[in-house]
1. Could you tell me which structure in I, II was used to calculate helix-only ellipticity at 222 nm (-39500 (n - 2.57) for each DSSP H run of 4 or more, over all residues; to 500) as -6500?
2. Computing distance in nm of label points 7 Å out along Cα→Cβ at positions 16 and 64 gives 3.3 for which of I, II?
3. From which structure (I, II) was log10 I(q)/I(0) by the Debye sum over Cα atoms at q = 0.14 Å⁻¹ calculated, if the value obtained is -0.83?
4. Taking 1.4 as the value of distance in nm of label points 7 Å out along Cα→Cβ at positions 8 and 40 derived from one of the structures shown (I, II), identify that structure.
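Readers should treat all values here as calculations from the given coordinates under stated rules, not as data from a laboratory. Everything quoted here is computed from the prediction, not taken from an experiment. Cβ atoms are built from the backbone, for glycine too; each structure is taken alone.
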Structure I
Amino acid sequence: MANAADKYPDNAPGAFYVDTQCIDCDLCRTTAPDNFIQNEEGGYSFVYKQPETEEEKKLCQQAMEECPVEAIGSDAAPAA
C-alpha cells in the first residue's frame, strides 16, 4: 500500500500520488498517460497532472489498483 509520507515531491498537488516503492514498470503511464509521467533521471513515475475528468479519475484509479508494487496512492474516495 502506498504511503503518503513517502510520496515523491514531483507529484502534482492533489489526491493521487506515487511513492518511493515505484519500480518504473510503465503500467501507470500506459493506463493513464494524461496523468503520469516518468522521471527518467530518478527511474520512477509520478503524477504530473491530477485527474480533471471522470474518465481520468477512473484511469488513475485503475492504475492504482493494478500497480504491481502498490506505489500509487490516493487521498480521495474510490471512484464508483
Structure II
Amino acid sequence: MNDEKRYWLDERRNVKKVLLALYIVCGVLLLLDLFYHKHVHYPFEGWFGFYGIYGFVACVILVLLAKELRKLVSRSEDYYDR
C-alpha cells in the first residue's frame, strides 16, 4: 500500500504543461518587443529582443562564475569537526 502524498507536479504531463506555458509566455513577451517604443541610450539597445538575450547571457555567465567561485571559497568537508 502506497500512502505517499502525490503532488500535481509529480505527474510528467503536468510538468510538460507548465513548460509549455512558460515557452508561450516567453514567446509572447518576445513578440511584444516589436510593438512598443524604447527610449534607448545606445543604438544596440533598440535591437529586437536585446534585453531578453542580454538577461539570458548574463544569467548563464553568473552561473558559470559561481561554479568557479565555489572552488575558490569552499571549505573542506570536515572543516568544523577538526
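1. This value belongs to structure I.
2. Traced to structure II.
3. Attributed to the structure labelled II.
4. Going through each structure in turn, the value belongs to I.
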